[in-house]
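So, here come the structures, one by one.
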Structure I
Amino acid sequence: MMRLNLLPWRERRHQAALRRFRRQLVAGALLALAAVTLVDQLARQRGQQQALANNQRQAAIAVLREQLQPLADVRELHETLLARATALESLRAQQDVLAGVFADLEGALPHGVQLLDLSLEDGHLQMTGLAPSGAVVAQFMRDLDRSSALLDLELKRIKSLPGGDEFLLSARVSAFWS
């Protein structure tokens with residue numbers, strides 16, 4: 001009986017399958033490399049297109065901003081003028097307060113008292129004057145205390161001089177605009 005040796009045939013078949021597998025592996029790797037390269041190229045191209053489109057949009061936005069700048073300037077000027085008009089209206093609404101302050105000062109000013117300086121800053125009125133005595137200054141303060149236009153009357157200082165007593169009074173003016 002004769003025996004057939006099938007091992008070389010199996011070995012050749014195994015070698016052929018191994019070569020096929022290697023070829024398929026190399027072909028798959030090359031195909032994958034080509035696909036990745038193609039996708040990368042497409043992504044780069046799309047990125048460049050997007051960057052170009054963004055630059056064009058930025059340029060268009062810059063042109064529109066330049067066109068809108070005069071409108072923004074007009075709006076800002078309008079808001080400034082509106083604020084000034086509102087302030088002027090409030091001043092006009094309270095314009096009689098200052099006249100009331102002067103009327104109250106005139107009515108409360110005793111004989112012999114001289115006002116040397118009046119200053120109004122941030123709603124605070126400061127009066128510097130000269131009176132014959134401290135009692136006259138006290139009477140002047142009592143009379144001013146009845147004023148509806150002056151609030152929180154306060155004697156800041158009094159100094160005795162040869163010609164009389166120099167005084168400094170401070171009061172808050174009751175107008176909201178000051």
Structure II
Amino acid sequence: MKRVVSLTVNNNSGVLNRITGLISKRQFNIESISVGPTENPNISKMTLIVPIDDPAKMEQLSKQLQKQIDVLKVTDITDKAVTRELALIKVSCPPPVRSEVYSIIEPFRATVIDIGKNIITVQVTGEPSKVEAFIELLKPYGIKDISRTGATAFVREQQKQDAPQLSILQL
């Protein structure tokens with residue numbers, strides 16, 4: 001099972017190195033990692049995708065991460081995450097097949113961001129499984145290069161059934 005782990009950390013030099021070092025010492029693999037600043041420039045948010053099946057091992061990893069200097073919060077958000085990834089893909093696209101490639105791009109709501117004589121660069125965002133499916137459909141045309149950001153995630157907001165709905169006029 002792939003776990004989505006969210007970390008809130010101090011934005012200091014060496015934090016990423018200490019976290020990845022700890023994970024590798026414990027023999028866990030990191031499938032994806034993304035890091036970026038938050039609204040507070042002194043705090044960063046990390047999103048890790050780690051393949052861990054055993055809940056006890058996940059708990060152990062969480063406890064070890066929480067002990068690290070500069071780690072403020074560790075949360076396993078696997079079951080309640082909204083996850084997105086960005087990929088830039090250069091694909092072979094000579095004029096005779098361009099309409100075929102565009103017919104793949106459109107349903108995925110991807111965007112062509114650069115066009116050359118025989119190559120186009122496409123941007124796609126979405127859940128990692130959507131990005132992977134898009135890449136698989138483009139492979140027969142000849143992928144020249146791929147750059148992926150890694151997944152980033154938030155906890156999905158809970159909607160209360162009994163909460164009164166406010167109109168924009170009431171705000």
Structure III
Amino acid sequence: MTVTDKVEMVGPARAAIGLMSLLIGGFWLVMSPFGGDLTDAFLGAVVAAGGLVLLLWHRLGLSGRPVSVAAGAAGVTGTLAGLTVYASGICCMFSFFESRGWPLTWLGRGAVADTSDEAIRLARLESWGVYPTDLLIDLVVWAYAGMVLAVLIGLVVRAIRSR
């Protein structure tokens with residue numbers, strides 16, 4: 001398989017992923033305009049913008065290597081930075097849950113007991129559990145954010161140089 005064959009195979013795959021991302025991100029934005037919050041707006045906008053970048057990749061004319069590095073770095077950095085977001089709550093009769101991660105919570109622990117104090121005590125004795133699907137989505141969303149940012153910076157630099 002030659003390099004040309006590999007490039008020809010990447011184009012349709014990138015277009016398919018871009019189209020699906022654009023549709024999913026757009027659907028997310030449309031379905032949560034009033035009941036959503038910053039998290040919903042961030043998720044929808046980043047996934048839609050990332051899909052648009054993938055669909056228009058051949059027209060952007062940017063090098064894939066720096067954009068890929070930026071996307072990978074942003075994916076890991078953003079996901080780890082999301083651990084600083086902490087949420088906890090007592091629900092029902094009586095359960096206590098703690099979670100970390102943003103935009104999706106991908107690390108959590110919790111317990112159910114006869115009293116709220118006992119539920120909190122039991123939850124804090126538990127180890128943190130990872131939600132693999134949410135972790136993967138976080139990585140992808142942050143990688144898309146890095147890709148979009150790298151493309152925007154590349155386009156601005158190109159526009160400034162062409163003046």
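Read-outs: derived from the displayed coordinates by stated rules, not from any lab. From a predicted model like this one, the values you see are computed outputs, not experimental measurements. Cβ atoms are built from the backbone, for glycine too; each structure is taken alone.
Largest in relative contact order in percent (Cα under 8 Å, 6 or more apart) among the labelled structures I, II, III is structure II. Given a value of 2.3 for distance in nm of label points 7 Å out along Cα→Cβ at positions 13 and 69, point me to the structure among I, II, III it was derived from. This value belongs to structure III.
I have 9.4 for distance in nm of label points 7 Å out along Cα→Cβ at positions 37 and 125, calculated from one of the structures I, II, III. Which structure is it? Of the structures listed, the value fits I.
Going by Rg/Rh (Cα atoms, Kirkwood Rh), for residues 101-140 alone, which of structures I, II, III comes out largest?
That would be structure III.
As an exercise: distance in nm of label points 7 Å out along Cα→Cβ at positions 117 and 149, calculated from one structure in I, II, III, equals 2.2. Which structure is it? The read-out was computed on structure I. If you line up I, II, III by distance in nm of label points 7 Å out along Cα→Cβ at positions 29 and 61, the top spot, with the largest value, goes to I. Here mean projected area of the Cα convex hull in nm² is compared for structures I, II, III. The highest value is that of I.
Work out the source of 1.9 here, i.e. which of I, II, III gives that when distance in nm of label points 7 Å out along Cα→Cβ at positions 45 and 109 is computed. Answer by label: II.
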